[in-house]
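The data blocks that follow each hold one structure.
Values in this text are rule-based calculations from the coordinates and carry no lab data. Computed from a predicted model, the values in this text were never measured in an experiment. Cβ atoms are built from the backbone, for glycine too; each structure is taken alone.
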Structure P
Amino acid sequence: MMQVWEFMSEPVTSIRKDQELKVVEEIMRQARIRHLPIVDDAEQVVGIISQRDLFRAALQRVTEADTSVREAWTVRVEEVMQREVMTVEVDEDMQRAARTMVQCKIGCLPVVKEGRLRGIITEHDLLRILADVEVRVIEEAGPTAGQPS
């Protein structure tokens, strides 16, 4: 059985809920990531914000209120974060975690151990696993595997 800890991305970048959206945007842009878990002082996941959430919140504030783009980026994370977050334990079966992501249509699962954030599984990680499996299958099948007949 493949376990989540074997494939999770770590260390995981996280943020506190009192940060402003401009900090989230900067972290996401520099780290080239699309999801940021929100943690408390005990490193427990209290929310998550995706790149889509970030841009939707900023755009909503600019279009619905008399707010400048600069002001929209000063909104606190806690005002727009998703509070209900599905997580997965480090020793969970990877296939089960992937199935959860597909069935629930979510782009990531924060990985926890004893309630504390330890990593993250993303769609990118699932694609990496799939690519690795395909390469192994082709290598085991021989030099002409995968070529049209």
Structure Q
Amino acid sequence: MVDHLPSETMEQVIVVDDNDGDLYLVKLCYEEAGYSRPMLQFTSGREFLDHLRCVRRGQAPNPHIVLLDLNMPGLNGLEVLERIGDETAPETMPEVWMFTSSTDPADRERALALGARGLVVKPDSMDDYVKLFARLLQNRN
């Protein structure tokens, strides 16, 4: 196991992606890497924003790291990112990473301008997903 924190103090990881195949692969790689932090998955930006409303009301733990798909139907990732601030107090703002297959520099610039920590291109292999989680979670213990 990578984490040694008691479960009630573990930081929560959230993945928001409309592609069930990507969600399955992310969860599989996360578990294969041995991470024990709780992971929640949402298939739309609206579902995730609803979850943040529950967090604000004290009905759910605050997420710490969010991988947010850029290209989703309904609200896209950038639109969700714009709204996160409305649902989250500044001191509990999660660390948001845009998660995409796009390599367009304009997407990265817009995401950073809206408060994302960065833009992560979706990995091509399970090994690369494991490395991604190691990088995102390395200083979070």
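Just checking, which of P, Q has the largest value of FRET efficiency 1/(1 + (r/R0)^6) of positions 19 and 59 (r between Cβ atoms, R0 = 30 Å, to 0.05)?
With respect to FRET efficiency 1/(1 + (r/R0)^6) of positions 19 and 59 (r between Cβ atoms, R0 = 30 Å, to 0.05), the highest-scoring structure among P, Q is P.
Which structure, out of P, Q, was semi-axes √(5λ) of the Cα gyration tensor in Å, for residues 35-98 alone derived from, given a value of 30, 13, 7?
Computing semi-axes √(5λ) of the Cα gyration tensor in Å, for residues 35-98 alone on every structure in P, Q gives 30, 13, 7 only for P.
When semi-axes √(5λ) of the Cα gyration tensor in Å is computed for each of P, Q, which one produces 21, 20, 14?
For semi-axes √(5λ) of the Cα gyration tensor in Å, the value 21, 20, 14 is produced by structure Q.
Here relative contact order in percent (Cα under 8 Å, 6 or more apart) was calculated and came to 29; which of the structures P, Q was it taken from?
Label of the originating structure: P.
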